[in-house]
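What follows is calculated from the coordinates using simple rules that are stated; it is not laboratory data. These figures come from a predicted structure and were not determined experimentally. Cβ atoms are built from the backbone, for glycine too; each structure is taken alone.
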Structure P
Amino acid sequence: MNPVIEFFQKLLDTNDWPPRWYCGNWTDFHGWLYIFSDLAIWSAYMAIPLILIRFIILKQGIPLRSVFWLFGAFILLCGLTHLVDATMFWWPAYRFNAFIRFLTGIVSFATVLALIKYFDQALGLRTSGEYERELNYRQRAVQELSRSNEELQQFAYVASHDLQSPLRTIENYMSLLEQKHGHELSPDARKLLEVTSAASGRMRVLINDLLEFSRIGNTADFVPVDLNTLFEEIMDEQQEDIRDAGADIQVGRLPVLEAHRTDLKQLFLNLLSNSIKYRRTGVTPVVSVQAEDAGDNWQIRISDNGIGIDARYYDRIFQLFQRLHGRNEFPGTGIGLATCKKVVEIYGGRIWLESKVNEGSTFYVVLPKVIKTLKHYAQSDTLHSVN
């Protein structure tokens, strides 16, 4: 133990050895060649870890970060040994030289062990060429999916038009039958006529809802949408329902989003109208709309004091044509919340709810502050590196 203590006590002592110039027969050329070579190696070894450190700082999410740090420390210590070696010609601190070499040895072995440990993981890392091929493939897939969506939208439009044409014919003939021969029909026949007319009306609404559902997310023409103005517009359109229900609508300060106005209008119109529609008998509906800054996203909360939803049906209500109540209780097609879910997911967000039966429901909508849909990626013709 005493030699170790003595070693560190005399770590920078130079009295036990002469400067290297006096050890052996050094010529000026030989000595300065040795010194300049050591200094050149040291300067290069200093530059490498500095470049590595800058790379680690700028390149976020780099894999095997610890190996980079170890390798940088190893190179730095290797360079330091050459610097100390050059100074030995004037400053013979051999103990300090030995200590630096000892540290270099420890870090060297630690680097080797880290390389062995992460060898398989490093072997699995893809090259830039492999990433580029995958990105090209994904971009082609996005473009193909976008084209497929456009074809689906065209098909939905044609199908809805072809369905509505015979439906209008049925409604017209039913109306004509009632006008010309209504007085001749029996009560049962008139009842059948009313049921058929109501069914035709529901079919027309369903076809229009399906057409609107198919159009969601099929445009990249985004504009700034002030949700405050949008909710004022929705409430103006729903003022008859609001007045009939005696609803109290409380809207807080809402953000401005760069998006497609019609998509957002469908989203919040469905949520607001549901809050009014599914109210408890004898209870004044109270609906609250609030927004919260959630970092890269906006979280918008729509709360009501309505009939509530059993937790067993939280997933089911977002599915197409899924209804929890009969048409006699609450009118609708079962497409509204499916439309909300489609809008939110196309915009890269999330929607969920919390609810208690006979107490009310709260729907949470999280949307990115910078929204990009499939259309935006499909329109990109080149690949860009991510900084």
Structure Q
Amino acid sequence: MAAMSGARAVAGVICAACPRVLLGAPGRALCRGLRTTVPAPPVQSEKHEGVFKVTMLPGDGVGPELMHSVKEVFKAASVPVEFDEHHLSEVQNMASEEKLDEVVDSMKESKVAIIGKIHTPMEYKGELASYDMRLRRKLDLFANVVRVNSLPGFKTRHNNLDLVIIREQTEGEYSSLEHESVRGVIECLKIITRDKSQRIAKFAFDYATKKGRSKVTAVHKANIMKLGDGLFLQCCEEVAELYPKIKFDTMIIDNCCMQLVQNPYQFDVLVMPNLYGNIVDNLAAGLVGGAGVVPGESYSAEYAVFEMGARHPFAQAVGRNIANPTAMLLSAANMLRHLNLEYHANVISDAVRRVIKVGKVRTADMGGYATSLDFTQAVMAALAD
């Protein structure tokens, strides 16, 4: 860590001819595109006669039940959205290259999707990359954003939390590069590149700037993975130089997990490589009530996908009418906001929060006895209030 913190900072200026950053010594500047300002401006979905087309993937586990809640609430709120529904599932034998291409084609038209968890079996069947990972790579969904925000009226160990986790999700430990070098020895490769590290770092600082956030924390393990995480950390430090109004600090991943549990209020925006982001997303969701209450979203330069912040199929709850629709409904509201349907987004998110604040209708994960249907109906009733 000392070696990294002592590294020489690389100067950076904005290129006047293009929205890029010039990195390097004077006279030897390299124009390296940091080509993303997602999520602004919103990506426009295909629109027909005032109706937005949105790709829907119900996914596995309770995904189809949660999507049913979304459709019922949208219908009750008269939301001008038409869903193009596709089914992609490895565990239900509904996954193939043809189906994957159909989803991609739908996304090329709609630009926006809402998806459930596409479960990844642990059994190796000749293909290392799951269909969920392949879909995200095809769409180049490099930035996963999870806002961990306490819900008014729902008390947890830590209340009034509001932090954002930004995860690079196209490389790192999820590169699907594994092989058996000799019998009994498996090599699993972690890929970190300068271009993608710079891209996610700039995304994080752009997000902080747009949302009025004051600090970005880069999470890493550069004290052990000196080259891989060292490069990621260096890229974050370089990009931070371009945003002098945003505070920047760094934290080792294991310490970060402890600090999140002990004092999560010290954090604002956190940016990190793939695996760390997956772990921290789930840890942070647990701070405010669990996977059922935290929405998430993923962005590329062209597409936006809305989903649950902590991705769990909750297979043991299938058909039991006990899954919590909160996260998926809030994610759907965020999707409407992305489509500039502000009125409908606010009506739905306000209705969800009102039901939770009143406290009469809560699912089991929130300490209540209500069913998924009960909660959905309560939200629909609250739309009119």
**Q.** Read-out relative contact order in percent (Cα under 8 Å, 6 or more apart), computed value 20, structure in P, Q
**A.** Q
Q: Tell me which of P, Q gives 1.3 when you compute distance in nm of label points 7 Å out along Cα→Cβ at positions 54 and 334.
A: Q
Q: Supply the structure label, taken from P, Q, corresponding to P(r) over Cα pairs in 10 Å bins from 0, in percent with the calculated value 4, 14, 17, 15, 12, 9, 8, 8, 6, 3, 2, 1, 0, 0.
A: P
Q | For -11000 (helix-only ellipticity at 222 nm (-39500 (n - 2.57) for each DSSP H run of 4 or more, over all residues; to 500), calculated) the corresponding structure among P, Q | A | Q
